[in-house]
1. Assuming -12000 is helix-only ellipticity at 222 nm (-39500 (n - 2.57) for each DSSP H run of 4 or more, over all residues; to 500) as calculated from a single structure, say which of I, II it is.
2. From I, II, which structure was Cα Rg over 2.2 N^0.38 Å, for residues 153-272 alone = 1.80 calculated on?
3. Of the structures labelled I, II, one was used to calculate distance in nm of label points 7 Å out along Cα→Cβ at positions 201 and 233, giving 4.5. Name it.
4. Compare relative contact order in percent (Cα under 8 Å, 6 or more apart) across structures I, II and report the one with the greatest value.
5. Mean count of other Cβ atoms within 10 Å over residues 97-104 was computed and gave 24.0; which structure, I, II, did it come from?
6. Suppose FRET efficiency 1/(1 + (r/R0)^6) of positions 241 and 281 (r between Cβ atoms, R0 = 35 Å, to 0.05) works out to 0.90; of I, II, which structure was it derived from?
7. Upon calculation of FRET efficiency 1/(1 + (r/R0)^6) of positions 145 and 425 (r between Cβ atoms, R0 = 41 Å, to 0.05) from the atomic coordinates, which of the structures I, II produces 1.00?
8. Work out mean projected area of the Cα convex hull in nm² for each of structures I, II, then name the structure with the largest result.
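Any read-out appearing in this document is the output of simple, stated calculations on the displayed coordinates, not a laboratory observation. Just so it is clear, the structure is predicted and the values come from calculations on it, not from any experiment. Cβ atoms are built from the backbone, for glycine too; each structure is taken alone.
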Structure I
Amino acid sequence: MIDKKLYWGKISRFDRYLFEILIAIELLMSFTFLGYIHIPPISVTIAYLPVLIAGCLWEPPQAVMISLVFGIASTYKASASYVMLADAVFSPFLSGAPVSSLLLSIGTRMLFGFLIGVAFQCVRKGKHSRLYIGLIAAIAPKIHSLIVYTAMGLLFPELGKNFRSALHWKLNDTFFVIICVVAVELSWTIYQTASVQHIKMCIDQSINNMHSSKKMNIFFAVIELFLICMSAFAALYFVQRESYMLEQHGVTISEQISSDLLLLQMQFLIASLALNVIMVILLIATYEYMSYKEYCIEMDMLTGVMGRRMFLYYCDKIQKPDHSNHVRTGWFLFVDADYFKSINDNLGHSTGDMVLREIAQHLQRIFVDNGKVGRLGGDEFAVILEKTLSQQELGKRLNQFLQDISHILPDRTVSCSIGAYEFVFPQDVKYLLAKADAVLYEAKGNGRACYVMKPCNPDKSSTL
């Protein structure tokens, strides 16, 4: 089960990365020719494909957010002085009616994203979902046109546009329908493949990976900051050199032309930053995926707890001094299954494996809030409790553990010998292993199926 902390809204860590990439793609499509295909006499606008993909893969809020980006980008592009009158109404700076322009450029796109998201949500889990997903993708362009033209007729009637303008069918509409259906269906199919779902699981679970370094996050942040600065410097350089070059050729640059040139350079800058964001997100996702695969290799495949190497690494990692005056104590436990060789020889290795899995699961369940469990090898387990636990509470939990594992097999009592050594942070891990091992042998000497606790105060040692 994936930790709820992995979720941003209702989408997981992997989906959040994918969502951020879609936002970057939306910016790229809005500010480059990627969003506008022009093959005379056909002109096809595909800048809101990311909205359809987001609505298909996730929930309406994600589709609305990408629609918001699409609307803001449209507003920005419409603010240039050279745009046609029909496009100028999308700019609150040129239309003379800023509120109406914002409703037209941003409000209509957000409404479109919401409706598309709801439509996909309704059909995604029903019968014939693939058919209905393709149908929604096919009618999405006309829905968008209908919303925009209706709003244009209400807000700017002088343009002579209304909902009827969206009802005409042209050749480019056919191409757009094909592109939308193929893009959405292909995205949905790829997203559902076993390979992508495996990558998603690894990235979602990478939050639990102790091998993941916070220094790498700082490294990626520095890279992104560096790329942002370099892109900004490049854009400013081209603005300055462009104006200078034109002046050298005798071309007079008016204030309006200079403003439009700056507007274009800012579009170039945003497109460059979008590419940089995609690259950094892919680097982060790749790092988390590879780190989690390494983490899985270090896990004990039979029991699902940490392997010896990972467990000892974790024990060493948490040995940090407490700079306050408070003394922090913990417990190190050695757990050894009693007469395990007899179980293997008489009942078979499959039964022996099952016993080891059950022991590991009971240790995990009982100490999940206080520490970590590792399998050191064979029938030996270790537990480090990094949160302060009283001797009385530890004894209560160990009694519960011994009682729970005694019923693993129907016709034979399973038991463990346990040595518990209390220590003060920080402590050398090899020292803890030696001390806990010595306490374990005391438990075995007492007849097994019991535990011995050695607290920091030797006068309070207890055996059961």
Structure II
Amino acid sequence: MPRLSLVLALALSACVTAQPTPPASEAQPTPPAMEQEPASPASVTVDRDDASPRNVVLMIADGFGPASATLGAAAKGAPLALDGVLVGSVETSATDSRVTDSAAGATAYSCGLKTYNGAIAVDADGRPCQTVLEAAEAAGLATGLGATSRITHATPAAFASHVVSRAQEAEIARQLAASGVEVLFGGGTQFVTDSLTAAMAADGWAVALDRAGYDRLDRVPAAAVLAPSHLAYEIDRDTTDQPSLAEMATKALDLLAASADGRENGFFLMVEGSRIDHAGHANDPAAHLGDILAYDAAVAAVLEWAARDGNTLVVSTADHETGGMTLGRDGIYAWDPAPLLAATASFEAMTAALQAGGDPATVVREGLALDALPDGAEEAIRGAIASGDPYALGPVVRDLISEPAGIGWTTGGHTAVDVGLYAAGPGAERFAGRHTNDAVGRLLFEALGLDR
């Protein structure tokens, strides 16, 4: 049933990958294309005092807003690891819109400046800006990037590449491979191609393209590119096939700390829980929750590692909120995460099951762990598919799980609400209070004693 499968795939996945287009009044003029490779950052000196951290770990929960934190703690039945290190909040706007995208948001953190939506480590005029990772490399620190998205996706890209548009992922892959970063973990073999990984291996990289290869990584530079596109949602993840975010984070920490540069000068590591955002775009609350809890487990593991080390600052925040999720809807003073905890598949996995020939009503019922579909739901599912409208089925499936949980959604895009700011370790006090996202970026440079 190729037509039916394509319709469902578009219905359930279109909002995951689409980026909202700013109104014409807010649109940024196309910036100039870069004519040459960005210059390598000049060698910098590290100016640290006794209270400064030796290592900094920046953790980014893409698309994680205040409601996401409440949802995670309620579903966990206990405070999140994040809750114990909450120190402030972050205002997230870009230069061309009060609602940022991940590219501009990540660039604010990486370069300490605001820029236009879509920009990867370039300023509002399209000029490359030095990132905190590049400054760390120039100062002799070890560096790493890990994400559950493609490693060429906007957030990791903004720390070690420079392009005027986030869509230039093949060029981002080339720049990442040449960046000097010691650890790269994520997905994205569609852009990190065989020819590029072969060149990396010839240049001394240990390269893993599957779980077995990842488990064998024991030296740097190390790259693990473990899926054609993004890694699986936590709700769908095969634990024998892909590591968790917590596993990737702790492996990256161990590799960086054991490396020559890490032992000598310390390290900088960015870890992103990318797919919290994708589930928000899809208005998929069960997948959103699963990746929130997986991210929090990674935060707990990193905080434990840092506490043992004693010289590591851990900072966690988000680039923006996604989905406008509300806990409580339709004037009813109640909500319950139980239906989300019972679900067994993301909307994305249901799409794959349909593409494999599954019966639509059965796929949806089993994925949402429903004993039976509510009255009229099967007809709505089949009618949405039969309509030929690629967006018709998404709201049907969304409401079948969101309404029983008392969860509402205001958008399939991002919102401008402030996001949480969390910090622990030497220098954490610098991050207390409300900051703009670019100010947080500048604080990261300061924490490591690096000049911008």
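1. Derived from the structure labelled II.
2. Values: I: 1.80; II: 1.02.
Only one of I, II returns 1.80 for Cα Rg over 2.2 N^0.38 Å, for residues 153-272 alone, namely I.
3. Checking each candidate, the match is I.
4. For this comparison of relative contact order in percent (Cα under 8 Å, 6 or more apart), the top structure is II.
5. II
6. Label of the originating structure: II.
7. The value was obtained from structure II.
8. I
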